[in-house]
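Below: a set of structures, written as structure tokens.
What follows is calculated from the coordinates using simple rules that are stated; it is not laboratory data. Only a predicted model underlies this, so the values are computations on that prediction, with no experimental measurement involved. Cβ atoms are built from the backbone, for glycine too; each structure is taken alone.
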Structure P
Amino acid sequence: MADVRRTERGWAGHFICANQCRFRRNTLLEYEDIKIVVSTVGLQENPLKGKGYGFDEMFSEIGADRYYETMAFHAKPGDTRYHDADVEREVFFDSPWSISEVDADDKANVMHEVVVKEIAAGLLRGGIYD
């Protein structure tokens, strides 16, 4: 049985405002014909800070009650170069996926690693995550 191949990549894997996030991680997991992207983003800079709208917090939540989140997706089937996330084919997992505090990069790294390990172990057990 082959191991799960893991590739750390230097771009965000999901979230339309990821370019405003200070924290971005993207890990590609490959096992047999299955490719899964695990993406963690967070610590989004508040685009309204200092613009006079009354939103002067340094960072914005990226969703309800969270400043960081981890999600996973199958890779786009036709993308044979980058294997970027197909955000319409989410992969569900049991591990914690959100952090509701600011300045928690260390916790976000741990959260990301736990999800990567859960999905890799599932792949080795025969999970296809469809």
Structure Q
Amino acid sequence: MKRIIVAAPASITLDQLTDDQQLGLDVVMAQFVMPMPGTIPHGGQHIIDCVMKDNFDPQAIADLGLPFTIMGYWTWDGSGAVQTVTPLDPGFINFLPDRVTLDEEGNEVSRLPPVLTLPHAWAGWPAI
């Protein structure tokens, strides 16, 4: 299996894609969540977290004219270590919210800048 994190226009929906683009995604996409939990929009884009089938080729994104930018890409055979194909782009931090601490009454106590990390995980996938 393969996991990719992509930035895409925040206004995009799958039904806006062409028939060829939708078919191309149907062939290789196993699961996705849009927008990725724990992320925020940035620069008119949001993050999509995808688990792809083994037949996924990242060149297909360009070939299909999809408005996606790969922010990270990993492979895993289900038993060994996760292999990094494309490390998480440092610009991903722009899609992460500040870390806010609240008191018992819900008042903000502190606000810290985000830390570059993946705020979402897929059941069964090891940590990246």
Structure R
Amino acid sequence: MDSEPELRPYIARAGEIAIRLATIRAAGRWGPGASIDQSDMEWAVGVSWTASQALAKAAIEFVPENERSAFGDKILGLIRRRCTAKVRDVQQYVRGALHSREIKDLLAQFLEAGLIELTIDGYRIVKER
């Protein structure tokens, strides 16, 4: 975990989740008044650890690699939420973090990639067919 500090939040929750899973398993096995035994904890630790590792790996793979791709994802998200957006809408959304030229360049790349299309009302996400 020290070699990959970005995994800490996911792994830290594994213990808490294991206790909850063990409690649920024990209650399901023995009913009211059940107590957790070692087999419940071993099972819960295994499930929790495996799920935490998978979640951490998936989250890290989807983190944008650089600032430009992060803004690209934000812009696409804005267009998706609003249905349409103009350059001015994007400028207001990023609050001056990008110049108009950079926004237009990103939008041009999205157009070329077929992710968005330009309409009379502004840019919109291309509907999946």
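Here are some notes:
- Winner on distance in nm of label points 7 Å out along Cα→Cβ at positions 19 and 115 once structures P, Q, R are ranked, highest first: Q
- Parent structure of the calculated result 2.2, given that distance in nm of label points 7 Å out along Cα→Cβ at positions 67 and 107 is the read-out and P, Q, R the choices: R
- Source structure (of P, Q, R) for helix-only ellipticity at 222 nm (-39500 (n - 2.57) for each DSSP H run of 4 or more, over all residues; to 500), computed value -22000: R
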